[in-house]
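Read-outs throughout are calculated quantities, based only on the coordinates presented, and are distinct from any laboratory measurement. All of these numbers come straight from a predicted model, not from anything done at the bench. Cβ atoms are built from the backbone, for glycine too; each structure is taken alone.
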Structure P
Amino acid sequence: MNKPISLTEFILDEEKRFPKAKGNFTLLLSQLEYAGKIIASHLRKAGLVDILGKTGEKNVYEEEVVKLDQLSNDILLQTLTSSQQVHAVASEELEDIHVVEKHNGEYLVFLDPLDGSSNVDVNLTIGTIFSIYHRSDSLLQPGNKQVASGYILYGTSVMFVYTSGKGVHGFTLDPSIGTFLLSHPDIRIPDEGDIYSLSEANSIGFDGPMTSYLQSMKQGRKQLKARYSGTMVADMHRVLLKGGIFLYPSDPVHYPEGKLRLLFEVNPLSFLIQHAGGKAVCRRGNPLEITPESLHQRSDIAIGSRKNVEEYESFLNG
């Protein structure tokens with residue numbers, strides 16, 4: 001029986017391919033791993049201690065802040081700022097980018113600390129999304145400049161899934177030893193799938209092409225199955241492993257540019273899916289080619305298996 005490979009061992013082995021590497025990136029990922037374990041530990045006690053419910057405050061998007069949102073944000077911010085590897089950290093929960101003055105860190109990190117936090121109180125799967133860039137003159141860079149991206153999934157098991165541009169790899173936390181072990185090496189998304197993930201409650205606001213595409217998924221040559229949890233990272237994890245498409249289109253009335261955040265959700269998951277052999281598009285083209293104009297810029301998105309996304313594009317451009 002082969003010895004299981006830990007996340008730390010895997011990252012160190014990858015680092016050997018870069019002769020000039022100094023270990024900074026390895027330390028940064030290790031800190032994200034550490035923060036994820038702490039968040040997972042708190043989530044396991046969510047019904048036993050006073051961390052459920054809302055804080056009574058609102059975030060920059062005028063959304064009510066869930067207590068675990070705030071806790072996860074604080075854990076990640078404290079862990080990363082003390083790591084000495086980051087120049088700045090941006091979070092969906094913060095209005096501005098937090099620049100770490102005392103460290104001359106090499107990286108910028110963008111975070112959705114607890115994606116799907118509205119599902120916490122009902123014990124459904126949630127996650128943390130992260131995106132890493134090299135320090136640059138601009139704090140706002142297009143998604144194709146990402147060094148790495150990924151997510152930590154808090155479900156029936158805890159998983160750490162990431163890419164640094166050389167394949168997508170998944171690690172599952174073994175609670176008996178407190179270590180993430182390689183469980184899903186070199187993940188490749190199926191070229192086509194039979195699942196679509198979409199909030200159809202918003203369909204009244206869909207435009208003509210999106211409405212036509214939705215009908216085609218239900219009545220076309222191959223009827224797709226609807227699966228939607230309200231947690232983007234959970235729905236995207238299913239699409240990554242099983243194939244299919246995740247959609248969050250724009251709403252001409254309420255969200256003409258789209259609802260999801262370009263830097264915190266769209267770019268990191270688009271980068272990961274594309275390195276798994278999938279595809280991501282928005283109405284402006286490839287989301288990874290968009291130079292952000294603001295920290296909390298929004299976007300529509302269609303992301304998943306290549307053939308599914310290309311079929312969506314045929315309606316979008318038709």
Structure Q
Amino acid sequence: MYHYVRPPSAELPYFQHLDITDFRLQLDWLAERWRFVAPEELRRCGDRHAKLPEGVVLTFDDGLADHWQWVIPELLRRQIAGIFYVSTGAYRSGKMLDVHRIHYILGRLGVVEALSRVEAALTKDMFTHDHIEAFHTQTYVRHREEEARRRFKRIFNYFLATEHRGVLLDCLMADLVDETALMRRWYMSPEEIAAAQAQGMVIGSHSVSHPVMSRLQPAEQRAEIDQSFADLDGFTGGLPFRTFCYPYGGFHSFTADTERLLADAGCLFAFNVEQRDIETRDWQQRPSALPRWDCNQFPHGQIAKQGHESQSNNAPST
């Protein structure tokens with residue numbers, strides 16, 4: 001599992017990403033030990049009695065411009081393919097998804113400055129009633145950077161009412177960048193998505209808006225799944241088969257309803273985040289929750305340490 005793969009950026013001195021040089025080194029390391037599974041092998045595994053292929057499957061989340069600019073050329077040079085999971089909401093709204101706006105703000109300002117700006121903009125009406133007391137007792141941590149990062153996440157993930165999260169991010173982004181222009185250079189374009197598929201890459205769904213699916217009602221989950229596949233079919237002229245990966249990942253991030261709705265949508269398999277190999281029983285008994293490793297669990301997979309802040313993950317959870 002990969003997210004941001006790129007060289008360092010002067011625009012984003014604190015950004016968490018895997019350096020493209022380390023990505024190439026990790027591909028070398030993997031190639032010395034295993035083979036890479038081809039997409040057509042995965043499609044044939046629609047027959048649950050077929051033998052599970054042995055090897056490595058590369059997955060890339062979020063439909064990022066990094067993937068078109070840096071990852072796909074490297075895969076093509078090596079004659080291997082990857083699965084690219086795209087969230088389609090940004091193409092509908094013309095704005096970046098909230099999860100990526102948060103990454104940009106943290107990468108641009110660093111967590112201490114970002115937290116300071118958030119705190120200055122907060123008002124009592126922005127909080128969910130259930131978390132008002134927790135905010136006052138668990139926040140205003142201005143000391144170590146990792147404490148500030150945890151607090152920043154708690155504010156956006158738990159303390160803010162949903163309707164205020166986007167408004168606050170609008171204000172923060174407006175002070176930093178032309179977001180319309182940034183959106184166009186943050187994600188692969190629909191034309192690039194189509195070209196990636198034509199070049200042998202697999203395109204899969206990562207929902208529309210990148211929500212925690214388990215927090216949605218079944219009808220809302222269905223809309224996220226069905227609309228995202230419809231968007232991707234429109235971009236590509238038709239997906240050869242349907243595959244999905246859960247935003248954020250982990251068993252807490254989806255439900256039995258999610259798995260049922262994916263089956264109804266004709267999804268062949270879906271990836272969870274669980275640090276282990278796929279086994280035959282996973283494929284045969286629960287293809288809607290396949291495990292996968294984060295790239296940082298292997299040599300050369302640790303993020304680039306830009307700026308002066310402690311960083312610990314290829315894709316910061318937000």
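Side notes on the structure shown:
- Computed 30, 22, 21 for semi-axes √(5λ) of the Cα gyration tensor in Å - originating structure among P, Q: P
- Highest-scoring label, criterion being relative contact order in percent (Cα under 8 Å, 6 or more apart), among P, Q: Q
- Which of P, Q yields 3.4 [distance in nm of label points 7 Å out along Cα→Cβ at positions 161 and 289, calculated]: Q
- Computed 19.4 for mean count of other Cβ atoms within 10 Å over residues 89-96 - originating structure among P, Q: P
- When mean count of other Cβ atoms within 10 Å over residues 113-120 is computed for each of P, Q, the one that comes out at 16.0 is Q.
- Entry that produces -12000 once helix-only ellipticity at 222 nm (-39500 (n - 2.57) for each DSSP H run of 4 or more, over all residues; to 500) is calculated, selected from P, Q: Q
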